[in-house]
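Below, each structure is written out as structure tokens.
Any read-out appearing in this document is the output of simple, stated calculations on the displayed coordinates, not a laboratory observation. Since the structure is predicted, the reported quantities are computational estimates derived from the model, not experimental observations. Cβ atoms are built from the backbone, for glycine too; each structure is taken alone.
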Structure 1
Amino acid sequence: MPRLTEARRPASPSSQRQVARWHRILDVAAVLGARTPYEQVQMQEVADASDVSLTTLYRYFPSKTQLFAAVYAARVERFVDEEWPAQDGDPVEIVGERLVALTRRLMEHPTLCGSMVRATSANYADPSQPEAPVAESRLYGAILRTLGEKDPSVERVTAVRMLVYGWWGVLFSELSGRTSPGTGRYQVALAARSLLGQHAS
């Protein structure tokens, strides 16, 4: 893996064919990552199974870190689009419930989840990457919409950011076996009430 300071910027797919190829690569990486530890996943294997050249794979994903960080982002985006619908009830409780549901979805394949968490953490530490990664931004948006916030204050946005950071820590702790799912649910719900409840509309 190249050093963070030497990481290349990935190309963005533009045509419909390129977008389909990009998604196919992510799907293949997810399948391989679900059954193979991060260290053992080979980029050549991903390229072969995706029916693309290694050069094409590296053009879209210059490193395995960026590949699995993109898999994570795609999974979060899909969850937000498909499983974070508008619901009736207390908005703060709904936010907590949806974050717990996201944890369950990501933990369905622990080996893949470990690779995504590892890659996303490394990618987040890369100073060349955007301040708010795509997945993080989508979570912010979903939470703010659930809370009915159309023009949130700086304090509100900060509270949402801290909640997402806290949720990420719980996900990591569950993945490492240091926190049980039941304890994780309680921690996320408590964090949502503590950070968002005092500012509830």
Structure 2
Amino acid sequence: MTRIIAGRARGLRLDVPGSGTRPTSDRVRESLFGALESADAIADARVLDLYAGSGALGLEALSRGASAVDLVERSRPAAAVVRRNAATVTKALADNSVRVHETAVLTFLHRGAGPWDLVFTDPPYDLTDDAMTSDLTALAPLLSEDAVVVIERARRSTPPDVAAAGLEVFREKTYGDTAVWWAQPAAASQSR
């Protein structure tokens, strides 16, 4: 079972797609969001959740005070789950600032929306390093100046090549088989 951990929608249960996704565990989400709140990265943030799966990361951010959330999921069955979860959370919060986009991540990014202040990219573990770098390169110009990009992959994966995208890692942590990197636009490192 996946649920909203904290905030105004705390305790709401979220559906999880039957297959093809790898939901972030409650333990990882709790630690991640505690750190994001400490860094003041959530309140009023414009959030982008790539490879949304169930939408749990973006919806958790909305529950904790984000101003708007875009959830991107290519799989039709998973996107249907994301829509249901978004409807459940937005109804509970009386907030309709969530948009679900059923499309490939790179296609979405090439449309040029944004800017985003907080981005979650939690791709399937089998996403290639080249595809990850392409995603980050397309994402970088769509970020706000002080944006935080949270990248989640298998611990055994090669670290993401954020430098090729004009980003830099400023924090990393592992949780069992999960590795999480925090990146920012390279220019933002001067202010952190």
With Cα extents along the principal axes in Å computed for every candidate in 1, 2, 52, 36, 32 is reproduced by structure 1
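Identify which of structures 1, 2 gives the largest calculated value of relative contact order in percent (Cα under 8 Å, 6 or more apart).
That would be structure 1.
Supply the structure label, taken from 1, 2, corresponding to helix-only ellipticity at 222 nm (-39500 (n - 2.57) for each DSSP H run of 4 or more, over all residues; to 500) with the calculated value -22500.
Details: 1: -22500; 2: -9000.
It was calculated from structure 1.
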Calculated from one of 1, 2, distance in nm of label points 7 Å out along Cα→Cβ at positions 118 and 134 reads 2.9, and the structure in question is 2
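Which of the displayed structures (1, 2) returns the greatest value of mean projected area of the Cα convex hull in nm², for residues 86-141 alone on calculation?
Max of mean projected area of the Cα convex hull in nm², for residues 86-141 alone: 2.
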A value of 7.6 was computed for mean projected area of the Cα convex hull in nm², for residues 46-149 alone; which of 1, 2 is the source structure?
1
Output 0.80 (FRET efficiency 1/(1 + (r/R0)^6) of positions 14 and 38 (r between Cβ atoms, R0 = 30 Å, to 0.05), calculated) maps, among 1, 2, to structure 2
